[in-house]
Structure P
Amino acid sequence: MVNLLNSFRYAWAGIIYCFQNERNMKIHSAAAVLAVTLGVICRLQALQWGLLFITIMAVLVAELVNTAIEKTVDLSTRDFNPLAKTAKNVAAGAVLAAACNSVVMGLIIFGPYVLDFVRRWI
């Protein structure tokens, strides 16, 4: 039986794999670092930080699940299969939906700060 410590090691191994090998995870991570940096600059309030981190994690978790589905589908068939294509497309769609949500949340959270900054310089 796998003990709790090993469960965490396996989970971290999956997260690290995704960060090291998946281009889109790197892109999402860079966007997350940018958002957190902007949050520090804007001195976000606690609720805004909470919403920002929920949004960031939603995208990263979606990318992790997408990668797991893609690898599972690849493992199950090498030949073209319309169901395999659908599974991959739906998983990618989940990531796209989370990413679109993050853009909307970014506008909601950072929009007032950006508008204030622009008003000061115009």
Structure Q
Amino acid sequence: MRLRVIAATLAALAVGLGALGAHALKEQFLAQPTAREWWDTASHYLLVHAAVAALLPLYARVAQWCLLSGAILFASTLYAMALGAPHWLGAVTPIGGVLLIVGWLSFAWTSLSSPSPKL
């Protein structure tokens, strides 16, 4: 239950941050187009992975944690760089990406080893 609350909150945050980037930060992004790309990528990845984590079955806890922590790490470093943080943070971003991949693979593994519901 707690993971789903976190995931839903992150999804809402992703929508809000996406809107912030599209409207309130538009002028700031004109000066550095790469910053807009980072912002959009961060919002997209955060929203997709938060939504998926919220919808995963309860037996996929490891996958949920990996997807949520990966999305937070991946998106937060991109958001920070888009707002002017040092670009060395870009070296941290792939750690979030690896956690996302581990989350998806964990879900695949868990799905293979769990009984499937009969429809």
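If distance in nm of label points 7 Å out along Cα→Cβ at positions 52 and 100 computes to 0.8, which of P, Q did it come from?
The read-out was computed on structure Q.
From P, Q, which structure was mean count of other Cβ atoms within 10 Å over residues 36-43 = 13.0 calculated on?
Derived from the structure labelled P.
Quick one: FRET efficiency 1/(1 + (r/R0)^6) of positions 12 and 108 (r between Cβ atoms, R0 = 30 Å, to 0.05) came out at 0.65 when computed from one of P, Q, so which one is it?
The structure behind it is Q.
With helix-only ellipticity at 222 nm (-39500 (n - 2.57) for each DSSP H run of 4 or more, over all residues; to 500) coming out at -26500, pick the structure among P, Q it was computed from.
Traced to structure Q.
One of P, Q was used to calculate Rg and Dmax of the Cα atoms in Å, for residues 28-91 alone, giving 16.9, 52; which?
Structure P accounts for this read-out.
Quick check on the output: 1.10 is Rg/Rh (Cα atoms, Kirkwood Rh), derived from one of P, Q. Which one produced it?
This value belongs to structure P.
None of the figures in this text is laboratory data; all of them are computed from the coordinates on show. Model, not experiment: these values are computed from the prediction. Cβ atoms are built from the backbone, for glycine too; each structure is taken alone.
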